[in-house]
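Have a look at these structures, which come just after this line.
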Structure I
Amino acid sequence: MSRFATVLEDAVAAIRATIGPRWADRDVVLVRGISGTVQVLVGADATSDAKQDATDATSLKTALVAALGRYFAGDVWVPSRASDPVHAALMARASPERVDFEPGEGKIAGDPTWFKLERHVSKSAWTARTSRQPWPLVGTNPPIIAFYSFKGGVGRTTAVAVVAAALARKGKRVTAIDLDLEAPGLSTLLAGEEDGGGDGVLDYLVEKPILQNEMKASTIIRECTDPRVVRDGQPIALLPAGDLGQDYVEKLARLDVEALVRGGRDTLSDLLREVRSAASPDVILLDCRAGLHDIGGLAVALMAHHVFVLATDNEQSRRGLRAVVRALSRPESDAPVPLRVVQALVHADNAIARQMSVSAFRNAAYAILCEQYYEPESVPAAEAIDVPHDPILLDDFAPLRTSSPWDHWNHVEVDYRRLVGAVQAVASVAGAQEEP
């Protein structure tokens, strides 16, 4: 019985057994729809025989019904004549979205050129082939740096707040944006706002398409000037999630992130561009929703120039790290998303337990990135430093569970120093790139 995980391979086997080498010089696109069912789109070539194609299509449908069962959508599209405009239109529509597909045993003699095309109802950002940053990372353009964790409760929002404060104290112009729209908290840490009064990111994303130029990012920027946070440094430009009042859930229910990914008005890009113009930041920090969430995927996989992935030393977190790294590696693209792994909640009290945990996490991260991320010809040594798998360590500092980092800055400043330095390094590299 064919299943979702095997249906493409099963389709390949059925095509090979039924058609043999007759399609060797043609493109075959396996289209997996939103429900997971598969149909087949066959390209034309100079020697296409419409009569033979029709016979092959009928035979293949029978074979696919037997091989795929309910996972066969019922369609095999072949050209009905030498010049078939309907078929040509189907191929033209599929061409930008299809990606190379290599069956598990590789290509064999007589095979066509295999492609697959995946249809999604959501999560398209996580499977995107290319980035869609609002600007290139050159000249004075600020880097967009995303902080992400597969699981919540690992201190991601605290990390964003601490990095923002540390950079602001160094005189950097920092913009911090709360994209954890389901569980916002960045404004509470940076501005002490329990309910985040006023418009925020959610209001902008939902209402910008309607209000257009009447909705401006500059109106949702709050200046964080709290001396406990920034001391005598630069104020932090904060974009909170929004007012958690009675309309918040109604707005959240209307946020169609998939429309942004699929080519609707890209309001997140609009927001970032307007923020760059209004705040002139040296760096933009994004606090992203945990899990494989749509808005998190849009920020992490499409918008960010660099991603810091926070994880912990347990099997659940490692499995999540593997899934996220696989998405950021973009196996069907030449350009993975730059990333750095951060080990959060590291044992701080027991030196032996700490050493064992750090060693296990590093080995797991190295194995995952070797499998999913690094190119075979450019794998760094396991002990290399300042490379994606070299974890930045953040201690499990108990007081931060119940109080703010500003109450324990002497400890926090030391603990987060390497993370702050890594973010600064990303910004420095960006500034060193010349405009084309």
Structure II
Amino acid sequence: MVERFYATGDLGPLCDLLERTYFKVFDNRDLRWSNELVVKTAFLVVLFNDAFYVMDSEPALERGYGDLMLRVRPHMRQYQLLDHLLEFKTRQFWIRMGRWPPVWNLLRFLVTTPTTPRVILMSLEDLFCDVDEFRQVFLPAWHRQLLTEGTRQRRRASRLTLSEIMTILIYFHRARYRNFKAFYLLPVCPHCRGEFPNLLSDNRFVALIPTARMPLCIYLHTRRGKDTGIAFINATSLVVCHNRRIHSHQVFKPVARRGGKTSMGWFHGFKLHLVVNDRGELLAFRVTPGNVDDREPVPALTPGLTGKLIGDRGSISQQLFDELWERGLQLITKVRRNMHNKLMPMVDKLLLRKRAIIESINNQIKNIQQIEHTRHRSVVNVMVNVLAALVAYTHQPRKPSLNLSKNKLNLLTSI
């Protein structure tokens, strides 16, 4: 029955099954407290399939939010599966609409119709072609500039090419898997043999991940956005372990540091400093230990930028403001509670209200690209993980944006 729904979108038999089995135990008095969460939980239990679908509750649509979306994973679109958008309505809704049927049932459901995502993600083939074109230009130039000790070095090629390694690493951060081993063994090895005929074992692939560190770093720089005159800067924490395990943590002991108290509390790990423009495109990034001041890497992150740079209260510094002002970049921040208020143009106040765009980007990088977790066992691999996640974000078709036209952008930057 569930497989039939995946392929045809016929929700009627599934609704009847839920009403006869799941909701049979409810009494009439439960109708007063029934809500969409009860129904949504029941459907999640029945329809949950992490191998084929990405389950998204309350997805943001053009005119509001949906209740539950089942989106086929990109590498599973070769099968006859449909995307589904489910809307749940309670008994009170149908009474207000005047359409509640005379036959009593606990809840009625809107039968869904298959939906096609309006945003088409880059396919695996297109991603590989883009990465391979970069590799053909970068790899020979990189090898010519490598320093040698005067001895002959062996360069034995792997069965899996560098382009394939980079493609798999980037695609992992777009598939929304929490665990790379599960992603590699479940969807990649069984279903991607046609795209990657020379796949290696999981252990061997993990051993080859460090070889993609420098190519991913340079490839990420080629994916940088354009300077539009409006930029946002922020630093977010990358936690490597729980605070109670700081003293026993050994993997990142030489490089990770205990950071200051953020809005989410104390943390142990690194800081990711990001600079983005008004379109949500990545301009610059830097990874520092957790105890580094947010203001320290700002000059190195903003060379060549002009216009307005919007930051948070952690970027307040008169010395930093003067340094950036001499380069044609105006630093705009709010004032702290213990500071005197100051006059500010209305345009700058409006831009400060839009600083949430970079917070949204941090949220997507952490929760969609899975840039932060505590399962790393190698310092090099965690850097590769950060680079691949940022590259995956740059390939994202829709990014948080202010949607400013060229005329509005010129007006904001000229004031």
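If distance in nm of label points 7 Å out along Cα→Cβ at positions 187 and 363 is computed to be 4.6, which of I, II is the source?
Numbers: I: 4.6; II: 2.3.
Derived from I, not from the others.
Name the one structure among I, II that Rg/Rh (Cα atoms, Kirkwood Rh), for residues 83-266 alone of 1.09 was derived from.
Here the read-out was taken from I.
Out of I, II, which has the highest value for relative contact order in percent (Cα under 8 Å, 6 or more apart)?
On the way: I: 18; II: 14.
That would be structure I.
Taking FRET efficiency 1/(1 + (r/R0)^6) of positions 67 and 403 (r between Cβ atoms, R0 = 30 Å, to 0.05) from the coordinates of each of I, II, which one would give 0.00? The correct label is I. One of I, II was used to compute Cα extents along the principal axes in Å, for residues 235-354 alone, and the result was 50, 33, 27. Which label is that? Answer by label: II.
No value in this document is a laboratory result; all are computed from the given coordinates. None of these values were measured; they are calculated from a predicted model. Cβ atoms are built from the backbone, for glycine too; each structure is taken alone.
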